[in-house]
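Take a look at these structures.
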Structure I
Amino acid sequence: MAASEASEGGLSIHPMEQFEVRPLFGGGDEMGLLTITNSTMWMALVLAAVSALLILGMRGRALVPTRVQSIAEILYGFVRHMVTDVLGEDGVRFFPYIFTLFVFILFSNLLGVLPYSFAVTSHIAITGVLALVVFSTVIVLGFVRNGIGFLKLFWVSAAPAPLRPVLAMIELISFFVRPLSHSIRLAGNMMAGHAVLKVFAAFVPALSVFGILPLALMVAITGLELLVAGVQAYIFTILTCIYLKDALQPAH
């Protein structure tokens, strides 16, 4: 987070610079398919953090858990409870996938709050892929489990007969909009919060002694961002459970 003075003496703030994907090695800006970028590095750090918590933290499996083991067990219990509440016991088979999705998004969000970090989930390219995988899984699972009966999801049988075709079209459109809304919700919230943080950070050195006010606001917004990081991981995951329920129980 930084601010630079323009040649006219004014303050120039570029809150969107922090979201630029850059090559990690080399001075150029050209990127290929196998180029290692700042986004690649931070996704690797997310993987390392998750592995440290879930693999190293649970290695001992002590009867009296350590703090790290307690955190891992709380996350496990929280997501399993979410899955069984929405999908029932029949949905437990999807728990590994949903749990992996939750911890990846949660740790990506949390690490993105660190100073000079890169918020992986602020990019629609990342959240879009996650949403498309969920969307594709729902479609494939829906037809595998229910055959043509999966189309009952779009047919509102409780509505008056003349309205059913219209409602079916609306349901179909809303279904195919899901990946867009699913991904933009997460990326938009993370990007907006980080942009606001950078704006306030730029005013701290610029206002000298009066910079205490934007500094205090930064602390408050950082606390809010930590809350948003957890909430957005939960929202993305609970929506995934709801969408999977449509595949398991498509009757409208």
Structure II
Amino acid sequence: MSDWKDTQGTRPGFGTTPHVGGAVDARADYDEGLRSYMLSIYNYMASGVLLTGIVAILFSWGGMESPAAWLAINGGLLFWLVKLSPLAFILAMSFGLHKMSQTTLQIVFWAFATVMGMSLSTIFLVYTGQSIATTFFATAGAFAGLSLWGYTTKKDISGWGSFLIMGVIGLIIASVVNIFLQSEAMAFVISGIGVLVFAGLTAYDTQRLKQQYQYLVGTDFMGKAVIMGATNLYLDFVNMFMFLLQFLGSRE
């Protein structure tokens, strides 16, 4: 007569492995979904940077006879409208995120990248083409390395957030003050700190976006989150490029 307490008959034999296929498959599906999510963010971000670059080059075509030069010299209010309009797009995307459809948010993103290109076109009147190209590729390399580190590191860097935001606010205040002081030394310091702040934000935002994915799986908000994530990384890249250009760029 068998003993109901004897579990020998139900134990796996020596050398066998318990069935964990379901857990493994679920983890594989999660990792594949995460890679697809991050790749979509990078594709949007890279496409936005490309569009901005093309618009900036076209808008500055012709040097001092270009639309960018005309705006800088004669634009007045229109010049500042073009310069500040990217901020308006960012505010619209942030505060109107839940009211906009995904398609509308996409249109706003592409419009933002276009206007950003118009706003940045004046750098071609100030810096040499070689220094702009060199700085761009240096920024791209640094961005790739920092973003890869933020994605793969096991270290929790979420605590960097408040410090980095304070750094951004400090940079804005210092830049406004230096408009009146016109100090080259202060501009040099601001540029150096700006590179460090947005380098940190690149790693921080990448890790934050990776961690955010677990809360987005299976939700309708995924598409919007991709666009907003791309916008964050786009801003990190462009700001790091601009501060690095001011720090190292050769003027015409």
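Annotations for the structure displayed:
- Structure responsible for 2.2, with distance in nm of label points 7 Å out along Cα→Cβ at positions 69 and 85 calculated and labels I, II on offer: II
- Among I, II, structure where helix-only ellipticity at 222 nm (-39500 (n - 2.57) for each DSSP H run of 4 or more, over all residues; to 500) as derived comes to -22000: I
- Which entry (I, II) yields the derived value -0.68 for log10 I(q)/I(0) by the Debye sum over Cα atoms at q = 0.11 Å⁻¹: II
No lab work stands behind these numbers, since they all come straight from the coordinates. Computed from a predicted model, the values in this text were never measured in an experiment. Cβ atoms are built from the backbone, for glycine too; each structure is taken alone.
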